[in-house]
Structure P
Amino acid sequence: MASKIQSKTIKEYETKGFFVLNLTRTNKNGIADLLCLKDGCKPLFIECKEKTDTFKPLQDYRSREVQKFGADFLLIQDK
C-alpha cells in the first residue's frame, strides 16, 4: 500500500531534519505525494509508488515542471 511507503518515507526524511508535507489534495493533478523542506536544501518532491503501480505521464510532466523551478524530485518504488 502506498500509504505505508509514504509513512516510512516521511519518518526517514523527518529523521534527517526535513519538514515533510503530505500533498493529498492540491490544485495540480499529478503532483508528487510529499514535499520535503529543509533550511539550506532545495525543496524535494517525492512520489511514492507501490511495486505494481506505474509512474503516469502527467506525473512525469509534473516532476519535470517542479525541477524547472529549481526543486529536486525523487521517485520511490516499493520492492
Structure Q
Amino acid sequence: MQKVTLFPQSCKGMEDCGICAFVCPKSLFVASEEMNETGYLPPLPPDEEKCTACGNCMIYCPDFAIAVEGGAVDGREE
C-alpha cells in the first residue's frame, strides 16, 4: 500500500508553487484552506487509494515537503 506524507510547514503552497499538482498524473493535489506557519496554503494529502505512487510529487518538490512510500517509487509494489 502506498503512503503519501506531506510536511506542510516546508511547503510554499499551491499558489506560489503548485509543482506537485502540475506533475501528478491523477491531479490529486488541491489547496488546503488552512495556512501553514509561513502563511502559505499547502496541498491537502491526496487520496491514497487513487494515488499511483509514481513519486513525481516527491521528486519535483523543491522544498522536500512530500514523501512517497510503497508502489513504483521504492520498488515495493503490491
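Computed from the coordinates by the stated procedures, all read-outs in this text should not be read as laboratory data. Remember, it's a predicted structure, so these values are computed and weren't measured experimentally. Cβ atoms are built from the backbone, for glycine too; each structure is taken alone.
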Report summary line: The highest value of mean count of other Cβ atoms within 10 Å over residues 13-20 among the shown structures P, Q is in Q
Query - Structure (P, Q) behind the derived value -3000 of helix-only ellipticity at 222 nm (-39500 (n - 2.57) for each DSSP H run of 4 or more, over all residues; to 500) - result: Q
Query raised in the report: Comparing structures P, Q by mean count of other Cβ atoms within 10 Å over residues 21-28, which one has the largest value?
Result: Q
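Assign the value 5.2, calculated as mean projected area of the Cα convex hull in nm², to the correct structure from P, Q.
P
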Report summary line: If you rank structures P, Q by distance in nm of label points 7 Å out along Cα→Cβ at positions 5 and 37, the highest one is P
Query - relative contact order in percent (Cα under 8 Å, 6 or more apart) derived as 28 - corresponding label from P, Q - result: P
